[in-house]
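Novice: What follows are several structures.
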Structure 1
Amino acid sequence: MWYISPMSKIQRIDVYSYDLTYAHGDYVMSGGRTIRTLLSTVVRVTTASGVEGFGEVCPLGANYLPGYGTGAASVIAEFAQALIGLDVENLNLINETMDATVSGHAYAKSVVDIACWDAYGKVVNQPVYTLLGGRRQDSLPLYVAIPLDSTAEMTKHVAARKAEGTSRFQLKVGADPHDDATRVEAIVAATDANDFVVADANCGWRLQDAVIAARLLNEMDRVYLEQPCRTLEECLIVRERTSLPMVLDEIIIDPQALLRAYNAKAMEAINLKISRVGGLTKAKFMRDLCEALGVRMTIEDTWGGDMTTAAVSHLAASTDRELLFAASYMNDWVLEHAAGYSPRSHDGRGSISGLDAPGLGIDVDVASLGRPLFSVDAEGR
């Protein structure tokens, strides 16, 4: 029988939710998917000694990836009781227990995993980035997503973010390939040699349109092509027809998917979404695998506020700077701030939340979250 420290034994799990509003009106992706407000789920894990850890997950609507806002709490309710009494320092056992209790639903498990990392860091008085391998950089290159819109509006959005210091732009495309090429060409012209432009279809093109788009974009400087189609097989067909560097995103769901794509020579970079793969424990494993393979990464999540951004900051800070393509600070993208708008960005780069503080280094305003949706404790309540 393994030893469980009283300091780190999970005594209570509280589940909250709150709304996050996009700061720039409508967030539009391919296929007419439009977002204005999203439901975010927050978990507080409390140990027997009173140490609290927080995590957050916010699916990007119900038709982007498997999962949806109200679904997270429902899934957590299925496995939460099984975690009571486990040690927040034993993250592999916590993940094994969640997986043994409920199959799939990685996004819902991620929020509990992140909360346990936060509590673990506080128990041992260490920042999460130290536990993830050690801080390797203090300032992170950030990207900003530009919603799908007219060429004029997208260029205007890019100009405003460029004036703030941003140099990495992820353009939402996936509409008519000729119109998309016009959008990308205009934005390349509006940026300079130090800027990166990623044309991100979010799986939105059918194969024929993706091939047309790849041909039209092929000669544009500083352009990356991201997730043109829904499957690896389709993306490989597109890749055969373009010299653009490829980024894979939605299909990178686990180490096996990463290795299949790597062995097929399908990409130069991936987007590593923490909730997509199940939390920081599994994201760390995939990050380390990418480092061993030499694959560049954007470290991010589907959506979120301060708590999501804090988790991103710690994973990114502990990543090889040569292999970190970018990170996303989504608390810059929303109006609500449950942890003091921390961490912060400045001139297109991100600081690390609570640089030398234990855990995720954030101070969550629990009162702003309202009453818990439900709570589970050692008494079975």
Structure 2
Amino acid sequence: MSKPFIFSSESVTEGHPDKVCDTVSDAVLDACLEQDINSRVACETFVKDNVVGLAGEITTNAKFDYGTLVKNTLKEIGYDEDYAKGTDYSYTCKFEKGAFLMNMLGQQSPDIAQGVDAAAAADKDTEEQGAGDQGIMFGYATNDTEALMPAAIHYSHRLGEALTQLRKDRTHTWLRPDSKTQVSIEYIDNKPNRFTSVVISTMHAKEISTQEIREVLTRDLIEKNLPGNLLTPETEILINPTGLFVVGGPEGDAGLTGRKIIVDTYGGMGRHGGGAFSGKDPSKVDRSAAYMCRWVAKNIVAAGLARECELQLAYAIGHPHPVSVNVNTFGSNEIDESQIEKAVSEVFSFKPADIVSQLDLLRPIYSKTTNYGHFGREDAGLPWEETNKVEALKASV
């Protein structure tokens, strides 16, 4: 029996400056893949005030206007003049009169390209497709929730989604795009027992009082979207604890692609290899192998082979095989871990090219992943969330 503990995770909405950048980067990636599935994309974005910068390496035959793409993405998030005019309260945003775009994108290095390409090259040991970079990737699953995600990050994401929906469907016109959510959960015997605290910080129109915000969001957000068996009278609810959050988004802070990697994954409950996802095509194992790890870990837990599971992969740039594969069930396994590892090696292939084909990753699906977690999104139709290898794993063991 383990000792009780409290674990916390946070999420951010699409209007957070860093998530604005992730959203733009993935919009660029999808625009490339829509026209050219062989695109190589590594797009980084930064924002501050009305300046949007694109930097990185892209090799593609796709043709589109980057400025129009950026403008439409900002509009979809909610940073636009039309949104401002449609609210009941005055709203200012430095994107209203247009974003100043700095385009510093170049082509992928030929040295990297030859390592990734499925072709022979000078001093390359194989003609197979290699990993796009060296690095380590993790995937995690637990039966905390039906989505097989850790409870704290799962409910933080659901609050963020619901908060955005309240804004976009105009239920509460004083809501603004930049928000954060955070949930703390008490665990007893390694199972979620109750929410100890819930934190909501949301940008808002200046005319509404903090007290009204707290009353409305307690009623319409927290009580309607968190399970009643975990939400208790003792749960501490903190809504806009600073008192005011009028200046936000890129006006309030700079944003950068890849600064919300813990939000993107498991909220800290599962480990992270360090590589960001957004703006990267699937030849980059930072992204594709992390998706693969989640798929494998989720199927192991869904098969009942363990209560929780973490999978680690490691790669060398240009090399077609992982240099290590490690399965860790943290003592929650129902059968010997060596049997699970053997089943994993029989059912799945971890070559970079095979990851792409097994998960069908050469599609413009990445804008679906950007906000509210890359994992646990069962309604988004993401292939790494499917539990379609459960029977194969059971048969193998």
Structure 3
Amino acid sequence: MKILIAPDSFKGALSAKEAADAIEAGIKRALPDAEFSKIPLADGGEGTVDTLVTATGGSLISLTVKDPFFRDVTASYGILGDKYTAVIEMAAASGLALLDKTELNPLKASSYGTGQLIKSALDRGCQKIIIGLGGSAVNDGGLGMLNALGARFYNESGGDSSIGGQGLLDLAAINISNLDNRLASVDFIAACDVKNPLTGPEGATYIFGPQKGVTGPMLENLDKAMARYAKMAADLTGVKTDQIPGAGAAGGLGAAVCAFLGGEIRSGIELVMEVTKLEKRMERVDLVFTGEGRIDVQTSWGKALWGLAQMAQKFHVPMIALTGSIGTGTEILFKNGFAGIFTIAEGPLTLEESIRKNAPLLESSAYRISLLIDSLYKNYIHNNK
């Protein structure tokens, strides 16, 4: 039996690679003669760099950049095996995980560090740059990123207006004449797992702003400022970003990639499957094991497991998903490539206990399910001789 193991991360507990290793250990105990291949998944968020670098035999580059509040932080990005494609997780420099919950301040948080990572990739001669848009702490429309690349933003009095959401509120003029001229010869792809537009009730500010500290009247004010920024960007570049699906990802950084860097927004999981050549692997397997921290109706909104399920269904390969918890609305998943969804919990556990025991719980679940598969498979062969 040939088995593909391709989980996403169990956020807060296991990386996608760690989850894949735990699942493999469990299956091997039950099916020692099976053939295994592993592809840790990502959808533009956490783990995208590691997944693509590992799959292509690439390398990691680490450097000191500015975090959302302009403090020094060490961040890494990847250069893929082709030597000319860089992959950046904007969360590495501008992510929510870099801040304490008490620090959240969307008016000050900046994407400047992400621009520094892009500049480093340019310095290394990269001709294609993939930017994963998940996990950001900012709501600045990419002003900080663009500022690091040479753009200038001004308020009514001619002062700097590039810092955070406050920069959007004060923005009166944009000057891109000094934008790094190397950007024009680079292909940019923004990878994400959402389709939210830049503005409006489903846009960057209203949907993602609250988790970054956007509250009360700030919601309406920042959304209006983002709409004004979109019009200014369109007047300068000719690119209308206000309703591009995914432009609202990462606090509007997706819009900045489209308008000022000439990039496109793509489904993160589709991009990962393309780079890792997952389709060729799927043609040669009998079963897929996957998993992530929680599975619910949101899984069908373009998440990593949804993309994997579509491909598994295309090749008529059954897919089993393991998860920490199952939410509502999973009926659609069973109709679209999910053969089974199983929780890994063993008895009552607190969230903290579950996170701490994730790896052994995942291994144990994979072991038990594999025993069942082995029994069913052997009985099928016996009964069909």
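Novice: Kindly point out which one of 1, 2, 3 the value 1.7 was derived from, the read-out being distance in nm of label points 7 Å out along Cα→Cβ at positions 11 and 251.
Specialist: 3
Novice: Here is a further query. State the single structure among 1, 2, 3 that was used to calculate Rg and Dmax of the Cα atoms in Å, giving 20.2, 64.
Specialist: 1
Novice: Another question, then. Comparing Cα Rg over 2.2 N^0.38 Å, for residues 35-218 alone across 1, 2, 3, which structure shows the greatest value?
Specialist: Biggest value here belongs to 2.
Novice: Upon calculation of distance in nm of label points 7 Å out along Cα→Cβ at positions 155 and 203 from the atomic coordinates, which of the structures 1, 2, 3 produces 3.3?
Specialist: Working through the options, I get structure 1.
Values quoted throughout were computed directly from the atomic coordinates according to the rules given, and no laboratory measurement underlies them. Remember, it's a predicted structure, so these values are computed and weren't measured experimentally. Cβ atoms are built from the backbone, for glycine too; each structure is taken alone.
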